[in-house]
Structure P
Amino acid sequence: MRLWMLIAGAMVVTTADSFGEFEAPSLKWNGFASLREGQIVKGEPETITKKQQPTDHVWVQEMNIGFGLETKFQQIPATGNIGIEIAVVNDNSPYTGDFGTSRRLNFYPFLSRADLLFQLVDNGFLKLDLDLGYFPYKYNSSVRNLGEYLFRSGTYPQYLITEIDFPLARLMGGRLGVDIAEKFNFDLLVTTNTEWTAIGDVNLSGLLAWKPFPVFEIGLGGSWCSIITTDIDKITPQVDGSRYLAKIPGTDSLAIYHYTFAGQKVMGRITLDPKQILPWKDLFGKEDLKLYAEAAILGLIDYPVSMDGWTRYDSLWQRIPVMGGFNLPTFGFMDVLSVEVEWFGNGYPNSLNTVRFDNQPIQLSSYGNEKDSIFLNVHDDDLKWSVYAKKTFKSNFFIMTQVARDHIRWFRLDYTAMDGKEALRKDDEWYYTFKLGYAF
């Protein structure tokens, strides 16, 4: 035993001598804790059981804590970030005869980030950085709930995602960022899918942002989803539900083809900040009076109607979500008070079930008997809206409230029992919530 200890000690000394004297990196901790309470005033029941009752006045809640560690290395111009969160969630609906099991708190830990950010160039005029790993990404700083379509949507099938007080996405891969004089920004992202059928597929995205004046900003972006696939049979499944007839290129003959999960998305956005040209602009808060909008095309290619008649991707206009927002003036009393509206005229329910349970790029799932005529030409869920307010106290404490009819879904830790359709699918369905927390 002593011999092995001496050998191990010699190896450590030799390794240290070989690479020189290491300088300990600087460490910085951060974290937060929050409690969210609210009520689904009126919503749709989950489809996990036929015993459920209408889900009106359902109390929902979430407790969340998070810890992060930022490491600045001395030998290289890089910063490492590691984050872990623990959530306790009760965002599911009750049903008759469940004996309390439907209202159990769902407790789970998860990784919030793990990345290494390299500062390649920073001379005051030009900034160049490279982020590698798993990291949060937000390209529209004005959005509080709706929008951020490029990374919170699907191509085939089309769907939209929102999470309460989390208007951004987490991506796995790499990002190369260029910033010129804080007026022109370009991000190139190579990311991989981390869930559902196309897991492991490579996506290529590019985003431009131009802010020539403080009063005006415009952004453009695009994504090529599954530009490289790990399994062509899964990305374009040869199954009956996704078959369609189309002409063979260069001929008048017809052939059977299949829908694919792969596709292209484009996004455009604009932000106006009129207070910048007002002589009394100092009276307003930083976010007051901002007016912003965003639109996207989810899938650039039209496809014929499926041979079974349940799926159609032949209307570009039904694949375009549009949102707009305005920050009401609070004159510095609140961080932000925003009102957002969205229109998405897709004729199908906004559902994740086909990608979760069927592994097919179609609109209606076998899960919950969705292949029913009542789910065709559905437009009660086209209009969404959201009112969001946040106030920070003493730099560390905050309160948030949101009243909305957005894309939230009922949550269950049992993934096989979690309904992928929206909880709010009618014009009169909505919720409110409050959140208290602190950060350090």
Structure Q
Amino acid sequence: MKPLSLFIILFPLLTNGQNKILTLEEAIATALQNNFDIRLSKNDSMVAALDYSFRNAAFLPRLNANAAGVWNNNAQKQRFNDGTQRELNDIQSNTYNLGVQLNWTLFDGMKMFATRDKAKELVSLGELAIKNQIINTVAAVITNYYNIVRQKQQLKAVEEQIGLTGERAKLAQYRLDIGVGTKPEVLQSKVDLNAQKSAQWQQQTLIAQLKEQLNQVMNVTQVSPYDVSDSIPLNMNVLLIDIMGGIENGNPALQIARKNITIAGLTLKERKAERFPVINFNSGYSYGRNNNKATVNPFQPLFSRNIGRNIGITATIPILNNFTVKRNIRQAELDIQYQQLLYDNQKSLLQLSVLNAYYAYEQQKKTLALEEENILLAKENVDIIFQVYKLGATPYIQLREAQKSLEDAYNRLIAARYNTKLAETELLRLKGDLVK
């Protein structure tokens, strides 16, 4: 879905008084359009793209023009060997100079080609940085969104417990009224009911806080309440071999590390080019004019003009520069080694993260299957004990324990669903599959 179409969908959601359903796709699209971190990454990439758009400027000549004008007002006095002297006051003169210089580098050890290629790689690096930020943002949206869904499910579980505890309180009061119950049963039921209501309020507050976190990731100002979906869809068929086989060319962080090696290699080419002579083509045009109102020296012209053109070639040959070039080359070689080590380390850490995430994913799938079975058993157990408790054939404490077991089963089931989704999301993030 395009960001503009998403905004058209999301705008009524944010302005309508009713609670509309915000889908995960809409939340992701809004975040991709508005998220500050993505916008900052795009801005950095635009700087590299701007440099690349002028990549061929290194092959062009440099042309400079200069102009100058000088106006003088002097007084001169001269005395010669024969005793004669000359003196003039208020001697006005003006001088004008105009020049155009062209300098064109014909050869610099192929440095300009390496610089051009480096600019191209920096553009690719910026694109990878944007992709990496987009993937991390999408993962953050998924995590926040389904955390809200998780807490919403938790709220429903609490509300179900409130219904069960309310029934238990009514039964305890009824048993007390007919003379087969005890006062502590009634009091304990009311205490449990109040505790469940308090948990309900806390859960509602937590959901509101999580929605604000999601709004911050999407970078929207929420003015009206909205709701999220009720379920957490799971992909139960993620394979380790697919994840491991895709991280080399899919994970943007690993691609960034590999791109830095390429850039470091181009920097080494630039440094090695400094060993070679630099050959420049030079050309110029100059114009000068001088006007004197008067001269004391009769041999000095009242007016002169000079027009000149020049052309030439210069070669700058490095002979000794305090071993600066040698030092720069060695530093560039060390940087390549450093970037290679970073890449190897990043790859090793990434493979470890994939293994840990996959083990967590497999364990959570098993836990989820077990808890889905447990919730059915716990519900059936509560139903049976409730019916028996109504007949007075089971103690109050057994019903309370059964209800507590159902509450714990709900908590574990909801946590297992969410943790399975987290592990699945992390695997796809590491592979780079969250964004196509």
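What to note about this one:
- Per distance in nm of label points 7 Å out along Cα→Cβ at positions 137 and 241, the highest-valued of structures P, Q: Q
- A value of 3.2 for distance in nm of label points 7 Å out along Cα→Cβ at positions 113 and 289, calculated from one of P, Q, originates in structure P.
- With FRET efficiency 1/(1 + (r/R0)^6) of positions 129 and 249 (r between Cβ atoms, R0 = 35 Å, to 0.05) derived as 1.00, matching label from P, Q: Q
- Answer label among P, Q for the case where helix-only ellipticity at 222 nm (-39500 (n - 2.57) for each DSSP H run of 4 or more, over all residues; to 500), calculated from the coordinates, equals -1500: P
- If mean count of other Cβ atoms within 10 Å over residues 177-184 is computed and equals 10.5, the structure in P, Q: Q
- Parent structure of the calculated result 23, given that relative contact order in percent (Cα under 8 Å, 6 or more apart) is the read-out and P, Q the choices: Q
- Largest in FRET efficiency 1/(1 + (r/R0)^6) of positions 313 and 361 (r between Cβ atoms, R0 = 41 Å, to 0.05) among the labelled structures P, Q is structure P.
- Here the criterion is Cα Rg over 2.2 N^0.38 Å, and among P, Q the highest value is seen for Q.
A short reminder: the numbers here are calculations on the coordinates, not readings from a lab. Worth saying up front: this structure is predicted, and the values here are computed from it rather than measured. Cβ atoms are built from the backbone, for glycine too; each structure is taken alone.
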